[in-house]
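Undergrad: What follows is a group of structures, each given as structure tokens.
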Structure P
Amino acid sequence: MKAAVKYERRKGAVKIFDLEEPKIGPSEVLVRIKSAAVCGSDLHAYEFLPGYQTPEETKIPVTLGHEWSGIIADVGANVSRFRPGDRIMGESVLYCGECRLCLQGRTNICER
């Protein structure tokens, strides 16, 4: 699996890495990404703008391209709503809703 990864705290420092394919759990799906957008936050990460400059704001390394579309390759044993071959899209930003950054409305760079 290939991924664009911000690997150091400096301008640029984004590289395409070959990563091991993730193992899915019983309630998860594996998606073969067909397209990923480059959005403003990806450019901010590349340029190393505020929001990416301190460990409290962003953990490095971080995989870029959180707006994506693809095809489900595999489903976990407990998944009933999706099946291999389904086309899906998503914006995979997870946040806690409780940390300092989430409370400031900056859920895209949640501390947790």
Structure Q
Amino acid sequence: PVAKPWGGEFTLKDEIYQFKNWQPEKVRVLMSLNMAKTQLKKPYHIPICWVKQYGEGRVMHMSLGHREDVWTNETYTSSLLGGMKWMLGIEKGDATPNPELSAAEEKKAREAVADN
């Protein structure tokens, strides 16, 4: 329910967080920065949205939303609403960690940086 409003690939101008001590084995990444299509060229995976189970609770992180044009964007607000519904158990969604996705995105990021 969090990533669904975005559809497939999308373009958006915003600030993002880059994580220290990133532990992909503990989260399910839902959206990532496409290093081949951004001006920010880093040779590592930058997730922008992820979820996880924490005890009996649910956690969602969304890096987007630093700019007014983003947080007033209908797709963004629908995504947040979907996340809230998921965290409350109203909507179903998988929080199984997917470290293989982070590994694949890491590889693509290194290749994108090497190509420039």
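Here, each number is a calculation from the coordinates, and none is a lab measurement. The structure displayed is predicted, hence computed values, not measured ones. Cβ atoms are built from the backbone, for glycine too; each structure is taken alone.
Undergrad: So distance in nm of label points 7 Å out along Cα→Cβ at positions 24 and 64, computed for just one structure, reads 2.8; which one of P, Q is that?
TA: The read-out was computed on structure P.
Undergrad: One of P, Q was used to compute log10 I(q)/I(0) by the Debye sum over Cα atoms at q = 0.23, 0.35 Å⁻¹, for residues 8-47 alone, and the answer was -0.94, -1.17. Which one was it?
TA: Value -0.94, -1.17 for log10 I(q)/I(0) by the Debye sum over Cα atoms at q = 0.23, 0.35 Å⁻¹, for residues 8-47 alone corresponds to P out of P, Q.
Undergrad: Here's something else I'd like to know. Here helix-only ellipticity at 222 nm (-39500 (n - 2.57) for each DSSP H run of 4 or more, over all residues; to 500) has been calculated and equals -9000, so which of P, Q was it run on?
TA: Structure of origin is Q.
Undergrad: Output the label of whichever structure in P, Q has the greatest value of relative contact order in percent (Cα under 8 Å, 6 or more apart).
TA: Structure Q comes out on top.
Undergrad: Compare percent of Cα pairs over 22 Å apart across structures P, Q and report the one with the greatest value.
TA: Largest value of percent of Cα pairs over 22 Å apart: P.
Undergrad: Name the one structure among P, Q that distance in nm of label points 7 Å out along Cα→Cβ at positions 32 and 104 of 0.8 was derived from.
TA: This value belongs to structure Q.
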